[in-house]
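Pasting the structures in now, so scroll down.
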Structure I
Amino acid sequence: MKLPHKAHVAIVDGENFIVMRNEGQIFEPKLGGKETPDLTVTNFSAGVKHQDDMGQRHGSTQLDELAHATAAAEWLNSKSVSGDIDDLVVIADPKTLGEMRRHYHSELEKRLTGEIAKTMTSEPNDRIESAIISA
């Protein structure tokens, strides 16, 4: 995947949210400028579609995780609308990414250069960079 110079990379899972910038070249990303935005998790209605009997019994419904994904999408939306983000790659586990997509603003969608459905929040920068290159 091409990652433009100064592009933002959002790395998200059900509990963590990290934003970095590409300080390298388009085909040789070097991530830096690590930021951990403080999210206000308020949209617990995000997981209503997951409120079924079977999910509740087996503990597969995690409203907190889905609300965190929604809050991350809302933060990225606000930065996209304000013009603080020009190019963006989102890396998130499949469940989180699916929930985030439901909340993307049209401005964020215009700036989205790629998505990677993979859990990488605890990975070192070089592994994240390799995942971007190979995507």
Structure II
Amino acid sequence: MFENMLAGGPAITLTYGSILAIIFVILSFNVAMKRGSAKISHGPGDNNELLVPMRAQENFAEYVPIALVLLACLEMTGGDQTWLRVLGGGLVIARVLHAAGLYIGEKFIIGRGIGALGTLLIIAAEGIWGLVRVLS
């Protein structure tokens, strides 16, 4: 649908990257607001309530970039658009579930687990798919 708008650029990756960027901004804003109200400039200080939002943001920042880089590489080398959308959409869902699992806590620990496992499976699938494309 949007592929024609970007003159052959990675429109699928841009779509999911943009959604993930908005999620990251929300997570980051939440950390900033909690830091401001607690008057803590870096780290959690002695405020344990900062740990969850910090970990949600940090974990997101640790895993999403490699997933998006691989998605973009697969897209730019002609990867199947349906599978690219499945991986991109799956990544968005996984990251939302992971963050929700952290914020909600024990009542939704399964969300955190599914989100973490989903993210790793998506990165692994992208890595394997990339190697298959390069080596075949």
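Throughout, read-outs are computed from the coordinates displayed, never taken from laboratory work. Computed from a predicted model, the values in this text were never measured in an experiment. Cβ atoms are built from the backbone, for glycine too; each structure is taken alone.
A few comments on the model shown:
- For relative contact order in percent (Cα under 8 Å, 6 or more apart) computed as 30, the structure of I, II it came from: I
- Taking distance in nm of label points 7 Å out along Cα→Cβ at positions 28 and 84 as the criterion, the top-ranked structure out of I, II is I, with the highest value.
- Among I, II, structure where helix-only ellipticity at 222 nm (-39500 (n - 2.57) for each DSSP H run of 4 or more, over all residues; to 500) as derived comes to -27500: II
- Parent structure of the calculated result -0.25, -0.32, -1.10, -1.23, given that log10 I(q)/I(0) by the Debye sum over Cα atoms at q = 0.08, 0.09, 0.20, 0.22 Å⁻¹ is the read-out and I, II the choices: II
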